[in-house]
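I've put the structures underneath this note.
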Structure I
Amino acid sequence: MLATAALPAQPAAPDDVLAHVPAPAYAAIVDVTVVPMDRERILEHQTVVVRDSRIVALGAARGTPVPAGAARIDGRGKFVAPALVDMHAHLSAGDESLGTAAGRQLALYLANGFATVRGLSAPTPILPAQLRLRDRVARGEVLGPTLYVAGPSLNGGSVTSPAAGVRMVDDAKRAGFDLLKTHGGLSAEAYDSVAAAAKRDGLALVGHVTPEYGLARAYAAGQQIEHLDGWIAAIVADGVAVPPGQLVLDPAVLARVDARKLDSVVRETVRRGIWNGPTLALFETLASDETPEQLAQRPGLRYLPAAEVARWAPAKAQILAAPAEGRAAFVTLRRRIVRALHDAGAKLLVGSDSPQLYMAPGDAALREIDAFVAAGLTPYAALEAATRNPAEWLGRTDAGTVAAGKRADLVLLDANPLVDTANLRKVAGLFVGGRWLDASTLAALRAGVLARVQG
């Protein structure tokens with residue numbers, strides 16, 4: 001039997017389950033179909049051997065023996081792929097306990113097949129706890145996905161001058177943050193100072209684009225763009241006034257997209273190597289015809305406190321007051337941009353922007369993968385944006401694909417995700433840093449979260 005997280009006999013995991021970290025496994029998944037994600041293909045009838053935190057062997061089942069002392073995991077009829085990555089989360093307050101929002105967030109990511117999560121800002125007072133949790137996961141003291149944590153938000157309120165922006169960047173570097181997040185609103189001069197300091201300190205700049213500095217300046221700085229911010233203003237015909245904010249729902253404005261400008265920005269994106277995290281699922285949820293009551297019935301939202309979900313209803317109701325024609329056009333345009341970026345070879349990232357506005361940890365990122373497919377990408381391309389692409393952006397040469405020598409972050413599935421991304425929800429087990437969590441363990445994590453939020 002493989003060591004796994006310590007669980008009681010009852011279905012729900014106890015609050016301290018993530019503090020009971022199993023030893024890295026010595027195991028072989030036998031006769032499994034591998035989805036290596038190095039290119040669009042599958043490898044049938046394979047054996048994958050994991051020892052400690054690494055894949056130590058991968059080959060044809062007939063020619064790859066199960067080492068003495070290794071546990072056997074039956075892979076017949078199953079598919080193993082790189083574990084998933086959410087590149088836009090907002091890490092919650094708390095520690096590893098399921099009694100805190102942070103602990104429940106970690107558990108839900110594991111239960112949904114995620115082994116890496118990038119946190120893009122949180123209220124400044126809780127950031128030190130996030131750094132501690134990141135480090136405890138890395139040391140093997142807490143069971144959870146690998147965490148990356150952005151520093152305090154760089155925005156028009158926090159960056160009051162170019163010098164203040166430089167100080168914030170330098171402070172984030174000294175504090176040990178992994179990257180920087182901007183929410184926009186900076187003056188052009190302050191933005192340039194922040195971008196230069198970030199480059200000097202070796203911290204990637206990620207986030208919003210607002211009119212004060214615009215998309216062209218963000219591209220020149222090498223910023224990784226979230227939400228397709230700045231795109232609509234950059235691609236409408238000259239003289240068209242774009243309303244402020246991220247939700248542009250005026251059908252008259254959206255009808256004035258200049259195809260030549262769109263093509264030009266796509267080509268510039270590729271030329272400069274700019275990465276985009278479009279958060280399609282979030283904005284499609286907001287722009288949809290679904291009512292707050294209908295959205296609240298999404299299965300993934302039962303793992304969040306009902307009071308939290310209820311707080312999102314006024315924002316959704318306000319958006320529903322916008323013309324349906326404009327909301328539909330907004331979704332169509334965003335899908336068009338994502339498809340154009342992919343077709344041109346630009347790099348895309350899956351990010352959920354959860355937990356907020358009907359986006360639940362884990363479930364929302366799976367919805368984002370589905371949204372990529374709805375935009376016209378193949379299941380392979382959508383899955384690439386949640387595995388191989390994030391590893392590349394993070395500089396992780398040991399992750400993102402399934403191969404000997406790679407870190408053992410693997411999701412075992414009951415069906416082929418390259419046929420239908422819905423199959424990513426059929427999780428039969430997860431290796432996270434070489435630690436094996438079987439289906440019953442993952443189900444217990446879900447049940448533990450559910451017990452907490454409903455109790």
Structure II
Amino acid sequence: MEHIDTLLSASWVIPVEPPGQLLAEHSVAVHQGRILAVLPSAEGRARYRADNDISLAGQVLIPGLVNAHTHAAMTLFRGMADDLPLEEWLADHIWPAEQRWVNDALVRDGTRLACAEMMRGGVTCFNDMYFYPDEVGKVASECGMRATIGLIVVDFPTVWARDADEYLAKGTEVHDRFRDDPLIRTAFTPHAPYTVSDRPFARVRTLADELDIPVHIHLHETDGELTDSLRDYRERPMARLDRLGLLSQRLIAVHMIHIEDAEIARFAQCGASVVHCPESNLKLANGFCPVHRLLQAGVNVALGTDGAASNNDLDLLGEMRTAALLAKAVAGDAAALPAAAALEMATLNGARALGLEDEIGSLVPGKSADVVAIDLGGIESQPVHDPLSLIVYATGRHQVTNVWIAGRPVVNDGTLLTLDAGALIANAEQWRQRISSDERN
């Protein structure tokens with residue numbers, strides 16, 4: 001018998017590759033952080049002797065979920081300014097709060113809280129856009145979570161940098177700092193077309209090509225964004241990015257709500273990815289991303305939660321259900337986004353957007369063992385006619401029992417193993433008291 005680290009045996013395994021496959025009574029063999037095999041459980045027990053032989057009866061194994069767009073530290077602004085349109089929410093509430101409160105300590109504490117929430121919900125990798133990316137990377141690495149940290153760029157001064165030149169200089173320093181960390185990748189994150197001018201965009205394109213990293217941006221999110229771009233640049237935001245050479249396989253465009261057929265065709269042609277954040281879009285009343293049309297055109301569409309200040313959670317299982325239902329209503333077609341495609345958006349498509357499809361996103365031999373176990377044994381999941389359908393349409397994040405990242409257990413039976421939940425709750429309460437006391441004064 002071959003000696004290995006871990007053998008995970010479950011009632012079902014959904015590898016995501018090939019699409020829609022469901023394997024009953026199968027096991028995932030893991031050694032040195034990687035998947036060795038996905039095979040029938042009886043065969044696995046006969047072939048392997050594991051240090052950790054884990055039986056997960058009534059549970060399903062899926063790839064770790066990839067939250068392809070979030071602002072992790074904004075968990076500490078959760079619920080601060082609800083029920084407002086985007087422009088008012090940003091200008092009158094979020095930006096002033098950030099100017100008053102954002103520093104390395106808030107980003108560190110907010111990111112820890114976000115990592116805890118995401119891991120307990122089955123998210124093993126997140127793509128972040130925020131200030132102090134060095135702190136985001138440190139926290140994610142320390143708690144064993146995979147992350148692509150955003151090297152933020154805007155035109156105006158913030159606590160992180162004075163101008164575009166400093167944003168880019170500090171960003172490249174952060175990239176170099178995490179170059180050898182196996183869990184941390186980087187991406188340039190020019191915030192949006194309305195906060196970044198042409199010269200910084202041109203430099204982002206050059207540096208992203210030199211460092212071979214993605215470019216992650218909010219794009220075509222509101223009607224106002226398009227109106228302002230036509231006024232200031234005499235072209236739509238996507239056309240402006242195209243002129244500046246930013247439309248490529250590196251581009252990760254978040255939201256893409258207000259988009260025309262010709263733009264969809266151009267987007268598919270250049271190989272860029274879209275990140276759909278349905279619950280944030282709904283909450284801010286920004287509109288509906290044409291997911292079905294994008295997928296039909298061959299565009300890679302991933303799934304994100306956005307930040308907890310505009311969602312208000314980091315629940316990618318819930319986001320998956322919302323995306324599947326909303327796509328049907330928008331397309332007028334009940335088959336517009338079937339369950340298997342929704343799960344692929346939340347896993348492999350997110351990995352593709354981040355350039356990590358050879359490493360994560362599916363349960364395939366050779367890939368990193370980012371694995372999530374979901375309990376389908378409870379009343380709310382009965383009867384189990386189709387586990388894949390249940391995950392998308394009838395499963396909550398409270399049913400996530402175990403999570404492994406690169407073969408390392410980070411959640412066991414719902415309990416965080418790399419973070420102290422009690423300390424996180426106490427720390428969040430301290431931040432609430434500090435922020436609300438300041439608001440009252």
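Work out distance in nm of label points 7 Å out along Cα→Cβ at positions 163 and 315 for each of structures I, II, then name the structure with the largest result.
Comparing I, II, the top value of distance in nm of label points 7 Å out along Cα→Cβ at positions 163 and 315 belongs to II.
Kindly point out which one of I, II the value 4.1 was derived from, the read-out being distance in nm of label points 7 Å out along Cα→Cβ at positions 107 and 243.
Label of the originating structure: I.
Using distance in nm of label points 7 Å out along Cα→Cβ at positions 283 and 299 for the comparison, can you identify which of I, II gives the largest number?
That would be structure I.
So if we calculate mean count of other Cβ atoms within 10 Å over residues 147-154 for every structure here (I, II), which label has the highest result?
Values: I: 24.1; II: 27.1.
Largest value of mean count of other Cβ atoms within 10 Å over residues 147-154: II.
A short reminder: the numbers here are calculations on the coordinates, not readings from a lab. Computed from a prediction, not measured in an experiment: that's the story for all the values here. Cβ atoms are built from the backbone, for glycine too; each structure is taken alone.
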